[in-house]
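Each structure below is given as structure tokens.
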Structure 1
């Protein structure tokens, strides 16, 4: 699956579920997290509620970036990490690629410092859209929506032949 659209800032975004589709290594991550049957987000003081994410450091593996960002921003210890997709953000003079992961978090560690965020926020359910002012612009484009569709497919139990 691949889709192209504009984000709330007018940048062209191309989302795909194919790894390596952009022939360029992702340098950023977005990690959609579950903890104890709840959605685990963080609160950025300027942007608002969003799933954890950030930039790759040095030569770390992109999966390690995802785990590190979840811990730094929420105190979450990732037990399972699954690739969901990648997306390219085209700015006026450059572009960058983000990998999207789905993480299961085993526990939350209480931290004194959540770096650039205000720490973990747990939601029992997600809204049908993220248009509210409490949500970051990162949540408002189709990347999160499309990623959640992929995650829903992963989370639904596989039906046996003959079941309706």
Structure 2
């Protein structure tokens, strides 16, 4: 997940909104750690579950990392004033589906799925595939520009 985040960071720029979806333990925060590393953030990147949002401004572009798990409505998102930072930062929101899409004119949705079937000894329906579990990552932009950016980002990496 860190490697995917690091690669994704290479194509991110100020004003980008990235919405992360996936179950608990899927690797959303680890993906953000990779994005932060790719942006050049030097400080620790931890889940902002209890503080809702953390700003990391020591990279090539500021990173706003949000955990919307405890937010129940769009009005609560408005209360934390994320739109004030959106144009000058890369904003990554865990659990943001249905809450933050209106913050920017376009956004990238990243869905992470755990695949317990791929881990020896764990059958379908297992709750936890452990650290060695396989993750499936799907990325879809809200417009065609994201498709172009993602294609060129992965093409540059030879994939």
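Just so you know, all these numbers are worked out from the coordinates, no wet-lab data involved. Predicted model only: the values in this text are computed from it and were never measured. Cβ atoms are built from the backbone, for glycine too; each structure is taken alone.
Of note:
- Parent structure of the calculated result 53, 43, 36, given that Cα extents along the principal axes in Å is the read-out and 1, 2 the choices: 1
- Origin of the derived value 1.5 (distance in nm of label points 7 Å out along Cα→Cβ at positions 30 and 134; candidates 1, 2): 2
- Per FRET efficiency 1/(1 + (r/R0)^6) of positions 6 and 110 (r between Cβ atoms, R0 = 41 Å, to 0.05), the highest-valued of structures 1, 2: 2
- Which of 1, 2 leads on distance in nm of label points 7 Å out along Cα→Cβ at positions 62 and 102, largest value: 2
- Label whose coordinates, when mean count of other Cβ atoms within 10 Å over residues 22-29 is calculated, return 15.5 (choices 1, 2): 1
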